[in-house]
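Rule-based calculations on the coordinates, nothing more; no lab input. Because the structure is a prediction, the values reported are computed rather than measured.
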Structure P
């Protein structure tokens, strides 16, 4: 569940089930928080030489005036 992304740490395993039922396992490399106005788009969405997983969610403090979180939480993992 995405509301628990902040609990992941480097070395944790994330399993993803494909539509065909095959399960792929990824090992977390890092978990980082970025201010939304400094989001590293190319780093997060750019091409990678090997299969990788990026899980992205809102994080940080909630700004009631804009009704939005101030940061994005990014979990990066590689296929094992």
Structure Q
């Protein structure tokens, strides 16, 4: 089963990055404030919309990419989204 790395636009013009099997379902969980996997960030910064999602074959690869994206500056994340 595939895993996705995704980025959400949140209140305060902030970007949240995560990993999920079903991005739309996870986005709705973030919006409803359902805590799963420690997403404290989206409890404090409500998600507005999905900006980006990319599919990976394994959870391990997706989590590696998530970690790399989280290290990017906001400008670099925006550039990635624009590609």
Query raised in the report: A value of 43, 25, 24 was computed for Cα extents along the principal axes in Å; which of P, Q is the source structure?
Result: P
Query - Test item: log10 I(q)/I(0) by the Debye sum over Cα atoms at q = 0.19, 0.21, 0.35 Å⁻¹, for residues 29-68 alone calculated as -0.68, -0.79, -1.39, pick one of P, Q - result: P
Query raised in the report: Kirkwood radius over Cα pairs in Å, for residues 5-44 alone was computed and gave 10.2; which structure, P, Q, did it come from?
Result: Q
Query raised in the report: Hey, helix-only ellipticity at 222 nm (-39500 (n - 2.57) for each DSSP H run of 4 or more, over all residues; to 500) derived from one of P, Q reads -1000; which structure?
Result: P
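Computing relative contact order in percent (Cα under 8 Å, 6 or more apart) gives 39 for which of P, Q?
Going through each structure in turn, the value belongs to Q.
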